[in-house]
Structure I
């Protein structure tokens, strides 16, 4: 079991090293301050309720903790998984809803790594 978990972490680490390009937190924060509607144009950015279902009346928008430039392949995979993604300044951007841990440990990254057999 421990070997399987380590193998998944190695696959996730490879995915991160190949497909996550740059940290865009400062750039995105500045752009969003200048254009507050930027996030409203993002894919998968809509109010959700406690069950994770779209709920325009009682839901809350996802809290984006970090912004990362990703390549087009990962952008499409993240979008399909329901992650917040958008284009900004010629970058494909992932609005990461987690912080404080290595990206390779994010559930969505591990799921993509498992599916793609890295």
Structure II
């Protein structure tokens, strides 16, 4: 029997773009309760991934081409934080936004793709 190599745990980070961190800017735009909910959703995602479980769509959903979203509901609005995966099970959050339409805007997905392509995820 071969030995199974232990996988590193899933971790997360925020992408840096031109000395700015769009995810932090988004978090700074929220009130304390909303910010706590975003972090709780991120932590839940990491916890599920590390347990080998797939998150349900009400928490996280694949959008397109390796771009995913974490879904966060506030009292009277809904936010999304977009992310992608890097090597060694690292989840990189590009940015977040408060949804104004039913679907996630293509421009938000394109922004995440541009950040991923720029290789600025770490």
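A short reminder: the numbers here are calculations on the coordinates, not readings from a lab. Keep in mind the model is a prediction, meaning the values are calculated, not measured. Cβ atoms are built from the backbone, for glycine too; each structure is taken alone.
Assuming 1.00 is FRET efficiency 1/(1 + (r/R0)^6) of positions 34 and 98 (r between Cβ atoms, R0 = 25 Å, to 0.05) as calculated from a single structure, say which of I, II it is. List each step's numbers first, then the result.
On the way: I: 0.45; II: 1.00.
The read-out was computed on structure II.
Could you tell me which structure in I, II was used to calculate helix-only ellipticity at 222 nm (-39500 (n - 2.57) for each DSSP H run of 4 or more, over all residues; to 500) as -12500? Provide the component values of the computation, followed by the final result.
Working: I: -12500; II: -10000.
Among I, II, the structure yielding -12500 for helix-only ellipticity at 222 nm (-39500 (n - 2.57) for each DSSP H run of 4 or more, over all residues; to 500) is I.
Identify which of structures I, II gives the largest calculated value of distance in nm of label points 7 Å out along Cα→Cβ at positions 50 and 82. Present the calculation step by step, with values, prior to reporting the outcome.
Values: I: 1.7; II: 2.7.
Comparing I, II by distance in nm of label points 7 Å out along Cα→Cβ at positions 50 and 82, the maximum is at II.
A value of 13.2, 39 was computed for Rg and Dmax of the Cα atoms in Å, for residues 18-65 alone; which of I, II is the source structure?
Working: I: 13.2, 39; II: 13.0, 35.
Only structure I yields this read-out.
Just checking, which of I, II has the largest value of distance in nm of label points 7 Å out along Cα→Cβ at positions 58 and 90? Please list the in-between numbers first.
Details: I: 4.7; II: 3.3.
Of structures I, II, the maximum of distance in nm of label points 7 Å out along Cα→Cβ at positions 58 and 90 occurs in I.
Out of I, II, which one gives 45, 33, 24 for Cα extents along the principal axes in Å as computed from the coordinates?
On the way: I: 45, 33, 24; II: 54, 31, 25.
For Cα extents along the principal axes in Å, the value 45, 33, 24 is produced by structure I.
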